[in-house]
Structure P
Amino acid sequence: MGRLLIPSVDLSGGYVVKRVRGLRGTEQVRLGIDEAVKLVKGYPRIHIVDLDGAEVGRPVNVDAIRKVALEVNGKCQMGGGIRDVGVGKEMLNHCDRVVLGSVAVEEPGRLMEFLRVLGREHVVVSLDVSGGYVMSRGWTRRVAPLPEVIRALPRVGAVVFTDIDVEGTGMGVRVGGGIVEELRSIADEVYYAGGVGGCDDVAKLWSLGFDGVIIGYAFYVKGVRCND
């Protein structure tokens with residue numbers, strides 16, 4: 001596959017927001033859906049996160065998800081609160097991929113059911129990392145060290161690695177090439193998110209071997225458009 005620059009659409013209260021390290025009250029951006037769609041339309045893939053859904057364990061901003069998905073013809077991957085297969089199937093009515101975080105890292109055995117029912121090509125696993133530990137439930141629960149979580153997971157079509165410690169800061173990318181090798185041991189496609197501040201960071205991530213870079217802070221706050 002080619003390299004993808006993927007704008008994120010983080011939803012809370014029906015708005016598109018950008019938070020520092022995912023913390024409520026740190027919003028740097030608060031856009032209406034229509035305004036956000038104008039910015040992301042035309043990109044080959046969009047990354048949608050229902051921040052409220054991740055906290056409560058079920059998708060909350062469904063109307064906003066539906067609206068964004070319609071505008072991008074379903075070329076999106078949606079996560080946040082998808083913790084059972086039925087909800088996953090419902091979300092596939094809007095986006096062509098669902099992103100699983102909490103259920104995948106807390107109960108890797110249940111991930112097999114999602115892969116079987118939804119199809120491997122429709123499932124993305126999210127590994128959200130802070131201080132070397134994978135976090136879950138809206139980044140509030142520490143699960144286990146990243147290598148331990150990776151060893152427990154079955155092979156999937158795609159995985160997103162998020163560096164929570166720099167997420168929403170634009171402070172730059174801190175990962176090395178070894179992480180790509182680790183992620184490729186369980187996934188065909190590997191994506192990165194967190195701390196991207198400009199096109200130099202994107203270029204570094206391409207050089208490390210990532211297939212996709214999810215961009216939020218730099219996209220909305222700094223107006224970075226590396227593929228223009």
Structure Q
Amino acid sequence: MNESTRLLIHGASGRMGQALMRLAGERDDLRVVAAAARRAPGDLPAGAQSITAASLDAAPDFDVAIDFSLPEAFDPVLDLCVRRGVPLVSGTTGLSDAQRAALDAAAKTIAVVWAANFSLGVAVLGDLVERAARALAHWDCDIVESHHVHKKDAPSGTALALGARAEAGGATPRYASLRAGDIVGEHTVQFATAGERVELIHRATNRDIFARGALHVARRLHARAPGAYRVADLLD
């Protein structure tokens with residue numbers, strides 16, 4: 001794959017959308033061709049076309065759509081990707097059961113990735129957690145997550161995803177949440193038994209890691225066969 005991957009950024013006026021466009025502009029293998037948002041997304045990369053979220057059909061040809069928007073804006077971009085036969089990378093949270101079912105159905109015809117966290121380090125952490133849970137049967141498993149004071153959901157989506165990996169390995173995780181200061185995100189998965197303890201930790205110190213991870217995934221999702229992929233499936 002030598003040519004640059006053409007991107008549609010959906011939710012371009014948001015914090016993640018702005019980071020995606022800025023960081024994509026620093027890479028030779030990615031090119032933002034369209035930025036879609038409810039309001040003007042601000043500075044656009046050279047050559048990118050600004051479109052409204054209500055007029056997605058006006059988007060130029062693109063290879064992958066990256067969506068960080070709101071649940072009410074999710075259906076149109078998924079429909080556009082299905083109709084055009086192009087992959088979708090989405091980090092939009094709060095999707096309904098019907099929207100998740102639509103995403104699963106779309107995976108039969110296009111490649112899709114949905115994740116609550118696009119950190120490549122967290123993707124590796126999930127694999128380590130599942131391996132540890134299988135190897136440390138009957139050990140206590142606790143997941144402690146810390147975030148900034150403005151984060152409302154607890155446990156975090158990432159903590160629950162890590163818990164699902166622990167459960168896949170046979171553990172029964174318990175959760176604790178801390179909200180303090182401006183912590184970007186910290187997740188500790190602890191396995192403990194009599195006399196010893198194993199801790200697996202990921203600390204995020206910059207929110208750009210999530211945008212970089214989504215761009216990494218988009219580049220590798222281009223030209224993949226239809227299916228539902230995890231971030232961990234696209235690390236290489």
Comparison of P, Q - label where FRET efficiency 1/(1 + (r/R0)^6) of positions 52 and 172 (r between Cβ atoms, R0 = 41 Å, to 0.05) is highest = P
Out of P, Q, which structure matches -0.69, -0.80, -0.91 when log10 I(q)/I(0) by the Debye sum over Cα atoms at q = 0.12, 0.13, 0.14 Å⁻¹ is calculated?
-> Q
For distance in nm of label points 7 Å out along Cα→Cβ at positions 36 and 220, find whichever of P, Q sits highest and give me its label.
-> Q
A value of 17.0 was derived for mean count of other Cβ atoms within 10 Å over residues 84-91; which structure in P, Q was it taken from?
-> P
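None of the figures in this text is laboratory data; all of them are computed from the coordinates on show. If you're wondering where the values come from, they're calculated on a predicted model, not measured in any experiment. Cβ atoms are built from the backbone, for glycine too; each structure is taken alone.
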